[in-house]
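So, here's a batch of structures to check.
What follows draws every value from the coordinates through simple rules; no lab data is involved. Keep in mind it's a predicted model, so treat the numbers as computed, not measured. Cβ atoms are built from the backbone, for glycine too; each structure is taken alone.
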Structure 1
Amino acid sequence: MDLDAVLLARIQFAFTVSFHIIFPSFTIGLAAFIATLLVRWRITGEDRFQRLARFWTKIFAVSFAMGVVSGIVLSYQFGTNWAGFSKVTGNVLGPLIGYEVLTAFFLEASFLGIMLFGWNRVSPNLHVLSAVLVAVGTSLSAFWILAANSWMHTPAGHEIRDGIAYPVDWLAIIFNPSFPYRFSHMFTAAYLTTSIVVLAVGARYIVQNRFIEEAKTMVRMGLGMVAILAPLQLVIGDMHGLNTKEYQPAKIAAIEGHWDGSKPADFILFGWPNQEGTGNAVEVKFPFPGLASYILTHDFAGTFPGLNEFKPEDRPPVAPVFFAFRVMVGLGLLMILMGTVGAYLWFRGTLFQSRTYFQLVQHSWPMGFIAILAGWWVTESGRQPWLATGILRTYDAVSPAITFNAVLTTLILFVVVYTAVFSMGTYYINRLINKGPSGAAEEPPHGQPTRPLSAAEDATREAIIGAR
């Protein structure tokens with residue numbers, strides 16, 4: 001693949017959208033978490049929920065701001081670098097993005113200020129309502145963006161006239177064949193990512209013996225969501241894979257590193273796909289023949305199209321799709337393990353005495369973000385060479401006047417600016433976490449242990465207290 005202006009434009013958009021997506025993914029779940037905390041505060045009257053809501057609202061504000069800043073340039077790139085894409089698909093995608101602005105963005109903009117600055121300025125019920133509506137707005141935003149993105153993968157409800165797509169059935173456009181699976185998968189990923197961050201921060205405070213009351217609340221809420229959502233995500237991902245097999249078989253072939261469609265496919269744990277060849281240079285297979293066929297066809301002897309059935313110019317880039325999929329699945333399995341072990345310890349009543357578990361979990365916060373990026377790369381790289389499947393190829397979508405030097409210059413500037421913004425934002429969020437919830441007791445209450453106790457120590461302590 002030659003490094004030309006088109007490839008640089010793809011790299012530029014991939015960089016900006018990959019940077020951008022981690023922030024909406026986090027704030028979608030975080031907005032819902034803050035709203036839940038405030039609702040629980042109003043129901044129970046317990047101040048710890050309000051303290052946690054204030055704490056996470058500060059982090060939400062920083063993340064939301066970085067998401068807005070990093071996403072602004074994406075709309076400009078459609079005009080500067082991808083004029084052909086805007087011309088061919090604009091009649092369909094333009095209104096979908098407009099609906100996102102009219103419903104989600106206006107809702108968020110109307111109530112975000114109350115949520116951020118309404119503490120002690122508006123009534124508690126209005127403040128809780130503003131948080132709930134911001135959470136609804138972030139979910140609506142995900143709905144419309146994923147409807148537009150899904151249509152690019154599985155177009156429906158349109159007609160082509162003179163090479164340009166025109167809408168015919170808006171319900172078919174919005175609820176196109178891959179939308180239910182793509183929306184469910186991404187929405188669950190957003191909630192799972194936030195839950196892991198909340199769990200990791202709570203574990204960090206447990207290990208440091210700080211803000212114990214708030215830390216236990218975060219651990220319980222985060223762990224409960226991880227234990228439920230991580231296995232659920234595996235099921236949704238399987239359904240999404242079956243849908244992809246039907247509508248984007250070349251992507252599935254690249255994911256599996258499967259070349260010969262006349263034979264059942266083994267599940268390849270690790271391999272090195274040969275993009276220009278007819279097979280993988282290296283393969284390490286799962287020791288059950290036909291496992292990939294069983295996953296995708298529910299039959300160990302089942303078959304599905306291999307890469308050799310597609311012309312080289314119609315294949316997606318195999319290696320990035322192949323490796324990114326394994327990163328995503330591997331992290332997903334680790335999340336299931338983390339949630340299962342934590343739920344087991346919780347059920348046994350020894351969760352907060354398991355220091356080793358918290359020492360490991362406190363470092364788990366990047367897992368969700370990495371998994372989302374890996375899944376996004378699988379999805380977007382796997383659809384190549386199409387920008388809108390069956391309608392527009394990537395090389396036909398680029399603006400005719402773009403030059404190599406212009407795209408390279410802006411790409412370098414984006415890398416520099418985004419790196420600076422990300423570094424400062426991450427630094428500030430870490431400072432907020434180090435500071436902890438305002439008004440919370442930083443030290444353990446009098447008489448409480450200053451470190452997590454072993455099961456034996458905890459039992460001895462309870463016996464002494466009972467004797468007293």
Structure 2
Amino acid sequence: MLEAMMRLFLLLALCSTLSAAERPNILWLIAEDFGPHLGCYGTKEVSTPVLDGMAKEGMRFSRYYTTAPVCSASRSAFNTGMYQTTIGAHNHRSHRDDGYTLPAGVKLISERMREAGYFTANVKEMPPEAGFKGAGKTDWNFAAPEKPFDSASWDDLKAHQPFYAQVNFQETHRTFHAPPHADPAKVEVPPYYPDHEVTRKDWAQYLDAATELDRKIGKIVELLKRDGLFENTVICFVGDNGAAHVRAKQFCYEEGLNVPFILRWPSAVKAPAGFEAGRASDRLLMSIDLTATSLSWAGIAKPDGMQGQVFLGEKAEAPREYTFGARDRCDMTVFRLRTVRDARYRYIRNFTPDRPFLQHNEYKEKQYPVWNLIKELAEQDKLTPEQAVLTAPTMPEEELYDLEDDPHQIKNLAKSNAPEHRAALERLSGVLKDWIEQTNDQGRVPEPPEVIQNEGATKPGGTKKKKGKGKK
């Protein structure tokens with residue numbers, strides 16, 4: 001009897017081992033404040049051979065969007081697969097000291113992976129040969145579980161497979177400090193910024209940060225190969241929100257929400273249906289879709305109520321027709337912006353139109369040289385009409401942009417009388433209104449004045465940073 005039980009135990013253990021071996025490791029590489037500014041996306045004056053090569057071997061997605069243009073709200077969303085506006089995590093760096101927890105049924109992806117037998121890690125501790133540490137950023141707008149990850153050490157991964165891990169990279173977050181590479185005279189400055197030496201220098205330093213980021217991604221690849229993990233680990237490279245520049249991060253234009261997504265599928269694991277190596281896809285995707293899809297790669301059924309959609313594999317859902325985004329209070333600056341885009345148009349609804357685009361924000365005034373430059377040149381009447389829009393005392397209630405004809409979104413068509421523009425405005429405004437209702441957008445209820453005053457803390461001294469300190 002005992003011998004039979006032992007045989008059964010060994011059989012079950014073997015089955016468990018085989019099951020684990022069939023499931024890939026999943027590694028998210030997350031860049032902070034980074035738009036699709038890589039060589040493989042067409043950016044000049046940046047050197048990103050590692051990520052460019054990864055895109056060539058895997059898939060590169062050009063229409064991948066975060067749900068918010070700022071880190072804490074965006075990370076709250078893609079770590080749960082839920083819109084931050086649905087789960088009450090929409091205001092930047094909120095709920096840090098009031099015990100707010102996620103709604104019933106909502107969990108971190110790391111918790112769901114752990115429940116399915118995955119080892120989880122948010123890697124900060126790297127082997128000495130890497131020469132750097134992971135940022136370890138979480139930045140969620142809710143009280144985290146006591147142990148959201150099993151480990152912070154890279155060296156734990158090899159012995160604990162399958163694993164789900166995140167490595168966060170700070171390079172493209174301000175302030176920039178990478179070695180120089182890009183020539184400021186050759187960088188391409190967007191038309192809504194003044195073509196000025198300050199702008200060119202700042203943009204070049206950002207691209208240099210991307211070059212340094214790519215170097216560190218290369219070190220991760222070397223470690224995966226060293227540890228025998230490269231051919232059974234799915235690699236997902238993404239940004240947490242758009243670039244840290246004026247009109248990008250913290251705003252609902254393409255530049256604030258569109259981030260890179262490169263997916264490399266390992267050779268030792270059967271690729272999911274829909275994966276095509278070397279392909280560039282323009283499918284509309286959201287960051288919460290990566291959450292749902294990563295779970296499916298691990299053999300985990302999409303949880304009831306999860307708003308992210310599976311986009312690859314046998315369980316893939318129909319392609320999205322629209323992507324959505326939202327921006328609420330960031331630091332001391334209160335806006336409420338909502339947006340939707342389809343394959344061609346982006347519509348933005350500004351619920352706080354009485355406020356200026358360059359509303360007071362201590363962080364940006366200290367960290368963004370172009371923020372101050374624009375104001376100075378406006379006083380000297382040295383801005384083009386497209387650039388001067390940024391200094392207007394108020395914002396339009398509605399914005400509509402044709403992304404095919406106007407990729408930089410400098411021609412607001414909200415008041416156009418062209419039939420196709422009127423039709424797009426009516427359709428997208430209706431879609432956005434329905435989304436706000438259907439997803440229970442909690443931004444409809446403003447924060448109390450005392451919470452706004454303390455930048456998200458429910459009591460003075462709770463989470464508010466000292467002036468000039470900390471990262472935003």
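Assorted remarks:
- Structure (1, 2) behind the derived value 2, 9, 16, 18, 14, 11, 9, 8, 6, 4, 2, 1, 0 of P(r) over Cα pairs in 5 Å bins from 0, in percent, for residues 30-173 alone: 1
- Computed 2.7 for distance in nm of label points 7 Å out along Cα→Cβ at positions 342 and 438 - originating structure among 1, 2: 1
- Value 81, calculated as volume of the Cα convex hull per residue in Å³, for residues 238-285 alone, assigned to which of 1, 2: 1
- Given 1.04 for Rg/Rh (Cα atoms, Kirkwood Rh), for residues 46-277 alone, calculated: source structure among 1, 2: 1
- Structures 1, 2, by mean projected area of the Cα convex hull in nm²: label with the highest value: 1
- Computed -23500 for helix-only ellipticity at 222 nm (-39500 (n - 2.57) for each DSSP H run of 4 or more, over all residues; to 500) - originating structure among 1, 2: 1
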